[in-house]
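Since every read-out is calculated from the coordinates, none of them should be taken as a lab result. Note that the structure is predicted; figures quoted are calculated from it, not measured. Cβ atoms are built from the backbone, for glycine too; each structure is taken alone.
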Structure P
Amino acid sequence: MRILIDADGCPVVDETLEIAKRFALECLILCDTSHRFEREGVRTLVFSKGADSVDFALVNLLRPGDVVVTQDYGLAAMCLARSALALNQDGMEYTADNIDALLLARHTARKIRNAGGRLKGPAKRTAAQDRAFSEALTELVQRGQHQGDQIAHPRLDNGRRPKAASGNLS
């Protein structure tokens with residue numbers, strides 16, 4: 001498990017790095033040339049400034065079970081399709097149950113803006129939002145590590161590990 005941050009406009013880069021360090025997880029920061037993030041001990045990957053260039057690069061780097069921090073619903077949908085876990089900056093986990101509604105809301109908002117309408121932007125970020133994000137990311141990482149452990153070390157229904165096969169298999 002790794003954590004990949006879609007860092008363009010991401011307000012929780014430092015919180016994410018703290019959690020990655022606490023769990024000894026590799027963390028990658030991905031951004032374009034107009035948003036540079038340099039943090040000690042973390043690899044930053046910079047991509048050309050183009051429509052969705054960072055998003056497509058991030059998806060191509062994904063492995064099943066990775067965690068992605070993004071506020072982009074489209075990117076989150078691609079991450080879910082690649083069996084990754086995705087979380088937004090407020091601690092909301094993107095899932096198969098909510099991604100379609102979020103994409104529809106994004107489409108509707110774009111239609112309103114394209115027709116000349118205006119939508120209220122987000123309120124100023126609060127410390128409570130940062131805490132909610134940190135708690136959600138911690139829980140997601142713990143859950144992901146537990147699921148990974150179950151895959152690597154399956155248990156029988158009674159909670160014991162299966163014994164290795166011995167003797168002839170004939």
Structure Q
Amino acid sequence: MKSLGVLSVLVWSIASGITGYFYSSWATANGYHVPVSGISLSISIFLATIILLAMAWPIYRYKRQLKKVLEAKSNQQVAKPLPVDPFYAVKVLLLARATGITAAIFFGWHVGVIIRQLTTTVIVRENVTPNIVAGIASLVLLAAAFIVIEICRLPNDANKDGAVAA
């Protein structure tokens with residue numbers, strides 16, 4: 001399976017940023033309000049980050065214990081850790097990839113809206129702050145997705161691009 005690449009994250013972020021900017025421009029030109037993220041979105045994104053990292057914790061713990069076993073001297077008695085269900089690991093990996101793409105879209109959207117808000121003649125600080133918080137939350141979720149993808153990588157994976165070797 002291919003890893004979530006930086007290029008794809010940039011493409012999704014830029015596309016959603018352009019969309020967020022032009023939607024904000026269209027909304028203000030037609031008398032609507034600039035979209036402002038609620039605090040519930042930021043809290044939900046932070047909770048999704050915590051849940052994603054919590055789901056990856058057993059995989060991280062297994063890899064850390066396995067590394068200790070492999071580094072131990074042959075005369076030491078070290079208990080081999082119980083393996084993680086591979087289907088669970090694949091599910092966590094797929095969730096991390098989907099979360100990374102979603103976080104990139106959210107981050108780009110918020111950056112586009114923030115740029116539009118900061119380039120208007122009247123800047124309403126109460127409307128900019130929630131979008132900044134949601135953008136930071138999206139960036140933290142994106143970083144967590146990359147961390148979880150790295151945690152789910154096989155320890156002896158020689159093919160670093162993530163493609164399956166034939």
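helix-only ellipticity at 222 nm (-39500 (n - 2.57) for each DSSP H run of 4 or more, over all residues; to 500) computed as -13500: which structure among P, Q? Can you show the working numbers first?
On the way: P: -13500; Q: -25500.
Value -13500 for helix-only ellipticity at 222 nm (-39500 (n - 2.57) for each DSSP H run of 4 or more, over all residues; to 500) corresponds to P out of P, Q.
Matching task: 19 is the computed value of relative contact order in percent (Cα under 8 Å, 6 or more apart). Pick the structure from P, Q. Mind showing how you got there, number by number?
On the way: P: 19; Q: 43.
Attributed to the structure labelled P.
Determine which structure produced the value 1.3 for distance in nm of label points 7 Å out along Cα→Cβ at positions 41 and 105, calculated from the coordinates; the candidates are P, Q.
Working: P: 3.5; Q: 1.3.
Corresponding structure: Q.
Identify which of structures P, Q gives the largest calculated value of distance in nm of label points 7 Å out along Cα→Cβ at positions 33 and 49.
Working: P: 0.8; Q: 2.5.
Structure Q comes out on top.
Quick check for you: by percent of Cα pairs over 29 Å apart, which of P, Q is greatest? Walk me through the numbers on the way to the answer.
Details: P: 28; Q: 35.
Looking at the calculated values, the largest one is Q.
Where does the value 2.5 come from, among P, Q, when distance in nm of label points 7 Å out along Cα→Cβ at positions 113 and 137 is the thing being computed?
Numbers: P: 2.5; Q: 1.1.
Only structure P yields this read-out.
Looking at structures P, Q, which one was log10 I(q)/I(0) by the Debye sum over Cα atoms at q = 0.13, 0.20, 0.22 Å⁻¹, for residues 65-144 alone calculated from, given that it came out as -0.62, -0.89, -0.96?
On the way: P: -0.47, -0.94, -1.05; Q: -0.62, -0.89, -0.96.
The read-out was computed on structure Q.
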